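Quick note: the coordinates plus some simple rules give every number you see, no bench work behind them. Just so we're clear, the structure is a prediction, and the values are computed from it rather than from any experiment. Cβ atoms are built from the backbone, for glycine too; each structure is taken alone.
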Structure P
Amino acid sequence: MTYRVVEWSTGNVGRHAIAGIDARPDLELVGVFVSDPAKVGRDAGELAGLGRHLGVEATNDVDALLALEPDCIVHTAMADHRLFEALEDLASFLAAGINVVSSGPVFLQYPYGIADELAEPVIAAAHKGGVSLFVNGIDPGFGNDQLPLVLTGISERIDEVRCYEILNYSTYNQAMVLFDIMGFGKPMDEVPFLLQPGVPTMAWGSVVRQLAAGLDLELDEIVEWYERVPAPYDIEVDAGTVKEGTAAGLHFEIRGMVGERAVVVLEHVTRLADELAPEWPQPVGQGCYRVTVTGEPTFTLDLQLLASDGDHNTAGLKATAMRIVNAVPAVVAGPPGLLTALDLPLLTGRGLAG
């Protein structure tokens with residue numbers, strides 16, 4: 001069966017989603033949405049950097065795209081700075097009877113107990129339209145939902161599940177995320193949006209709650225913790241310049257607690273230079289997602305990322321895109337409503353080279 005797909009955005013994730021849709025023989029790209037007027041009328045293959053045309057021109061005509069009645073919309077538009085608009089977009093797609101896989105808003109990965117009120121209208125729209133929604137990526141996503149849960153399947157006793165992202169973000173060319181949201185390049189006494197009380201839990205509490213649900217574990221509370229380090233010199237990154245003395249390293253944890261003990265933990269170690277904070281956890285390779293299951297036995301698994309351009313950040317963007325692209329057939333076949341990693345079967349890629 002071939003599934004007709006519309007790609008919604010052609011940014012950092014969307015351009016890789018287009019390449020991924022093209023690579024799967026069971027998916028047909030029938031439309032592309034762009035918000036930038038300069039991209040209207042350009043071929044999807046050009047926007048994705050494929051070096052060839054795909055015969056699908058980008059448009060900003062929402063009604064025309066919905067009129068195509070695709071089986072699924074692959075939604076990769078950035079939601080961090082337009083949360084409510086993104087939720088409204090998803091609800092409108094679903095109410096129109098179109099399945100959706102999306103990279104955000106990230107709390108929809110597993111909103112229960114985290115953002116129930118925000119998620120309720122979107123879930124209601126899915127039921128109204130008789131279709132499904134799946135929100136995922138690499139983190140939040142595969143790196144801290146299916147991957148750790150699979151690993152616990154060989155455990156005798158589990159004392160703690162800890163999921164890490166350990167990455168250098170210097171080649172992540174997204175100034176809004178790095179500077180405005182994460183606070184890199186800002187004074188050390190200025191608390192950025194990402195670290196405002198409650199915001200880390202809104203973003204990654206879904207990870208902790210979903211892992212707990214997958215392990216049939218009742219949490220007492222979720223606790224936030226962080227530390228930062230300044231740049232010892234001016235650091236040039238793809239998104240701009242980080243001046244000496246401003247924030248250049250971020251280490252935070254979202255801890256799912258049972259009593260006084262952390263049992264499910266999401267930990268991020270983000271540097272803009274490899275030599276910063278050498279005492280913090282170090283990656284394997286250029287960067288990795290790590291899962292440690294402490295118990296009997298204790299397991300540590302490192303997932304290294306590296307794209308063909310030699311950059312781990314490109315690999316992370318591709319992984320985010322392909323996690324949802326590869327989910328399209330299962331989501332279309334799934335029951336109406338919000339689907340999580342706990343609901344879907346094993347998701348695999350397609351289009352192996354012969």
Structure Q
Amino acid sequence: MARIGLYKSDVKKARDSLTAQGINPSVDAVRVALGNTGSKTTIHKYLKELDEDGGGTDGRKTSISEALQDLVARLASQLQDEANLRIDAIQAQSAEKDRLHAEAMSAPQREIEVLRAQLQQAETAAHQEAATHGRTRETLQSETIARHTAEQQVADLKERLAENDAHRQSIEEKHKHAREALEHYRQSVKEQRDQDQRRHEQQIQQLQAEIRQLQQSLVVKQDEVTRLNQEGARLVADLSHAQKSLYEQQSHGRQLAQKLEALQAIELRCKTAEAQLEAKDAHIKELTSQAAGAAKQAEEFAKRIHGLELTLAAAQARLEAQQAMSEQLRAFMGHQEAPEAKEPAP
């Protein structure tokens with residue numbers, strides 16, 4: 001790029017330095033000495049002015065073609081400088097836009113990465129919760145089966161308890177009947193003794209004759225009473241055994257009730273786990289919505305980037321048009337210099 005603000009004194013110093021070194025101070029040599037800066041047209045103009053100032057010309061008047069060429073050279077130099085300034089401004093503006101674009105794109109990308117990480121964590125947590133829920137469902141199913149089994153056992157035990165109650169009532173009724181029979185027999189024996197006593201008083205002689213027969217009958221009756229007493233003792237033992245069995249059944253029933261309470265607690269925990277799973281599902285839906293919003297924002301950024309790219313393409317097109325105009329001016333200058341070079345010396 002040509003240096004802005006090339007002065008005639010700089011060209012004079014470069015020309016004098018080349019002349020002192022024994023080098024022909026051509027336009028290209030002077031431009032190299034200036035550090036490859038400056039327009040060749042400007043350098044040529046300054047060299048020509050220095051030659052005129054130093055008496056290097058033969059004193060002839062400047063022709064209209066030379067004045068026009070000098071004017072064109074000045075305009076071309078000024079146009080080149082202005083084009084360079086505009087190119088620098090456009091490049092700086094484009095670089096700033098690229099920087100802002102990169103900054104604008106980096107933030108959504110980071111947010112998208114964060115949201116993706118959060119979504120992945122939420123999906124992992126959801127899978128874990130689903131696995132936990134599945135295990136909980138299996139546990140609940142097994143506990144439900146165990147509860148049904150326990151309920152069936154409780155029903156069977158209740159049925160057996162009812163049968164035992166019926167059997168106990170039957171035994172109690174038998175024992176009651178036995179006591180009533182024994183009491184009736186004792187009452188009848190007492191009445192019989194009373195009658196015998198009265199009869200003994202009235203017919204003492206007849207009783208003495210029948211006393212052995214009565215004693216034998218009494219022995220038989222006493223054996224029957226003994227047998228009835230043994231039967232009553234056996235019934236009392238059966239009743240005690242039935243009461244013991246009833247107590248054991250009641251204790252087992254209480255254990256089953258405790259198991260039922262534990263099953264109810266497990267069922268409550270399962271319901272709590274299901275509620276937590278529903279909350280996790282709601283959280284996953286919210287994260288998915290946030291990811292969709294981030295994707296929409298990224299799409300808006302992409303549209304803005306496309307607009308900036310179109311603006312940059314338009315600026316590049318204008319720059320190419322200016323460069324084409326510069327090339328045309330250079331071609332025009334070359335076309336003007338060519339006839340002047342072929343003009344014979346006076």
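At a glance:
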item: Entry that produces 6.1 once distance in nm of label points 7 Å out along Cα→Cβ at positions 88 and 128 is calculated, selected from P, Q; result: Q
item: Value 11.5, calculated as distance in nm of label points 7 Å out along Cα→Cβ at positions 16 and 264, assigned to which of P, Q; result: Q
item: Of the structures P, Q, the one that 0.96 was derived from, the read-out being Rg/Rh (Cα atoms, Kirkwood Rh); result: P
item: Distance in nm of label points 7 Å out along Cα→Cβ at positions 184 and 208 from the coordinates reads 2.4; which among P, Q; result: P
item: For helix-only ellipticity at 222 nm (-39500 (n - 2.57) for each DSSP H run of 4 or more, over all residues; to 500) computed as -7500, the structure of P, Q it came from; result: P
item: Per FRET efficiency 1/(1 + (r/R0)^6) of positions 200 and 296 (r between Cβ atoms, R0 = 41 Å, to 0.05), the highest-valued of structures P, Q; result: P
item: Structure with the greatest value (metric relative contact order in percent (Cα under 8 Å, 6 or more apart), set P, Q); result: Q
